[in-house]
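Got some structures for you, see below.
Bear in mind that the values in this text are calculations on the coordinates, not laboratory data. A quick note: this is a predicted structure, and the numbers were derived from the prediction, not measured. Cβ atoms are built from the backbone, for glycine too; each structure is taken alone.
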Structure 1
């Protein structure tokens, strides 16, 4: 990041000309080829989500979440009813376009319009969504909404530093690791050291190009498998 020198010969941050606070995210629906992101509605989505989550062989996906696992569908419905009313976090359901069923959720949170900073979190993808093109597309749709529509400068990803799958996912999606905040959170009766990652607006054009190339038909073989990984696609692009 470039710096400037002020009249007192002190280094200062680069100017951000014309900056104004960004809009708050709203309950929009974002459409892709494989999935839709819809504002979470408990009555519409909760039953499908609870069913999809229960397809997992064990509850390990909930270990690093602040909530869950839920003992009954009614317990999950009550959670979803509360989450649907929240505007920060603002929760979205990921809906499979082929089946019309909700198969996961994610949220925009810690929303700071003044400085143009926002976080993606509460990512809970069921076995029906994990490791599918729709899972990557869901992340891409939300990033594009934040950077291209709302004009934010910084997009964050945070997780328990011990959550290796989440850290791998952040790196795969193009987030840059920034460090560990020690003893940042207490949840479920235990400590969390938090790993921080981010994407900033100057990095987004290259990442957007990589997502679009990875999601294209050209990157799928006859069996629907990727020809090149997202990381390989991104690293092949000229900077």
Structure 2
């Protein structure tokens, strides 16, 4: 259903996780290459099961043993008892292979095109866009003109929706952010902007990745409308807790 590149990145080869809907236990993976801000990662596949990846120090701290299959509630209790807090979970959504084939044959609608940080006109249009956007929405969406790939949708020569993407953790996954100005929401502009960006990313050999928090229902609905499907939920250690 999903590209092998997605599963290879998120599910360690040593995890032996196949997504069993009748078994939600998590495989414990001890990995001494994890950085401090990823020293504990909890991945729960929507198809069932998943894995807990953690450094040797975190494993010792929480009493979890490499290779063990552990109930998710027991994992959370062990981490909590060890004083390990996790950030709120994110949805991880990707384009199924059949949707990718559709996108690669799809042409962006008129008014939707790639933006260039070096183009003065695009720079001015983006500056006007950010000036009109609510600051909190800008911060959450994390769309930037200097990202690896940026696509915008114009209405009456005004930039009203932007999607941007950057390579995720040194991989060919392309993490997507999107924002539409409030007075143009509800018109399908975000969907067409995200699809146009996703098609360009795929053509460049990258895999679009859509992340959002579980309680962000509008963002989940947008991802679904743009053709994405959920792979898993993902939590990382809160190093500031």
One of 1, 2 was used to calculate mean projected area of the Cα convex hull in nm², yielding 15.3; that structure is 1
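Supply the structure label, taken from 1, 2, corresponding to log10 I(q)/I(0) by the Debye sum over Cα atoms at q = 0.13, 0.15, 0.19, 0.21 Å⁻¹, for residues 54-173 alone with the calculated value -0.54, -0.74, -1.21, -1.47. Display every interim value, and only then the final one.
Values: 1: -0.54, -0.74, -1.21, -1.47; 2: -0.76, -0.86, -1.09, -1.24.
Corresponding structure: 1.
Given structures 1, 2, which gives the highest value for relative contact order in percent (Cα under 8 Å, 6 or more apart)? Don't skip to the end; give the middle numbers.
Working: 1: 15; 2: 25.
Structure 2 comes out on top.
If mean count of other Cβ atoms within 10 Å over residues 6-13 comes out at 7.6 when worked out from the coordinates, which of 1, 2 was used?
Structure of origin is 1.
Consider the structures 1, 2: one of them gives 2.8 for distance in nm of label points 7 Å out along Cα→Cβ at positions 94 and 126 as calculated from the coordinates. Say which.
Numbers: 1: 1.2; 2: 2.8.
This value belongs to structure 2.
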